[in-house]
Each structure stands twice: as C-alpha cells, then as structure tokens.
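Structures are listed in the sections that come next.
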Structure 1
Amino acid sequence: MRTEAEGGRPCPFTEGYRPHLVVNGRSDWLGVWALECPAAVAPGDTAQVVFGLLYHPAVDYSALQSGVEFEVHEGPRVVATGTVLSTHFTANSQ
C-alpha cells in the first residue's frame, strides 16, 4: 500500500474492502473485494490478500493471471500496486 504522502490511503483496510484492480497495460477496471487479509493492511504495508471477484462471471477477469502486475484503484487514485500470485476462478466467486 502506498502511504498517504505517496497518494495512497490515509488509513488501513481490512476484509470487505472493495477497490478496483487495473492490470498493467490494460484499461479494464475489475471490481474486487478483500476476502482474506492477514490483519489490517496499513499504508506502507506489504501483504498477501485474497480478493473475490465482484462481477464474475459477467465480467471477464482472465487478465488476472499468475505473475501479472496490477494497480489498486480507489476512483482515479492509485493506492497500491501488486502482483497476482495465483488464481482460482469458479462459476460463482461470490
């Protein structure tokens, strides 16, 4: 997570957080929610977070493949960056 001074969030997030992911080099905004966090993820922290796919299967999330880098957006603001470690798509991700 970027710090507030870097343009990131002013406060931590926990499970239930609902940002958009944007895969580097693409323009799709993919709605997700944090299903599992190790604890509250504060600005400046690095963490592994499990995200659920808000609109799957109606929205194509196939760009989220292992090794892909992405930005975490809150509206137009990029609050974090990350890398997909693994994926697991099912017919009903919710």
Structure 2
Amino acid sequence: MIIYPVVNKLFKALSKYNVSILSFIYTTTVLLVIVFGIEIEQKLTGSGHMEFADIVAGLWGFSAFFIAYIVIYILISIIKKMFKKIHENNIDKRF
C-alpha cells in the first residue's frame, strides 16, 4: 500500500501532459509480467530453458518497435502540421 500513493501521484502528474506515457508504462509492466511468467513456466515444466537472455531480447524487441512507433508518429505529426500551415496560408491568400 505504500507504493500506491506514490504511483497515483506520479500518474496524475503524467496524465496532465500525455496519456501515451501512461500507456507505455502500463504496456512495459504487462510485458515484464508476461515474459517472466513464460520463463518461470518453462523452468517449472521443463519445456524449455529459463534464460535471462530471452527476457532481455524480448524487452529490446519491445523497445525497438516502440522507438520505431514514436519516430513514425512524430513524422506523421510533422507532415500534418505542414499540411495545416499550407492550407491556412492558401485560405489567407484568398481573402
């Protein structure tokens, strides 16, 4: 229960800026739980090798795809702003 008030304050502060930050934190947390769950299950059932390298590789993959997503998101945002400026300039020139 000690962690809850701290996390609650942090998330409230972050949500004022952008909800995407909270989505990233949530997704990362869920990913960690799933990855560790799979590795522990492999150890318990003997169906594979429980390796820390698998966990790191999964997290690096998530990080790489997230960075690619952010780059694409930023590029699309820049293109939208450029088109909006061009459209506004064309409207201003008409009048």
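All of the numbers you see were taken from the coordinates with simple rules; none came from a lab. It should be emphasised that the depicted structure is a prediction, and the values quoted were computed from it without experimental measurement. Cβ atoms are built from the backbone, for glycine too; each structure is taken alone.
Observations
- Each of structures 1, 2 was scored by relative contact order in percent (Cα under 8 Å, 6 or more apart); the highest score is held by 1.
- Origin of the derived value 17.2 (mean count of other Cβ atoms within 10 Å over residues 16-23; candidates 1, 2): 1
- Source structure (of 1, 2) for Rg and Dmax of the Cα atoms in Å, for residues 40-79 alone, computed value 12.2, 33: 1
- Among 1, 2, structure where percent of Cα pairs over 15 Å apart as derived comes to 76: 2
- Among candidates 1, 2, the computation of helix-only ellipticity at 222 nm (-39500 (n - 2.57) for each DSSP H run of 4 or more, over all residues; to 500) that gave -31500 used structure 2.
- Among 1, 2, structure where distance in nm of label points 7 Å out along Cα→Cβ at positions 32 and 48 as derived comes to 2.0: 2
- Given 11.4 for mean count of other Cβ atoms within 10 Å over residues 8-15, calculated: source structure among 1, 2: 2
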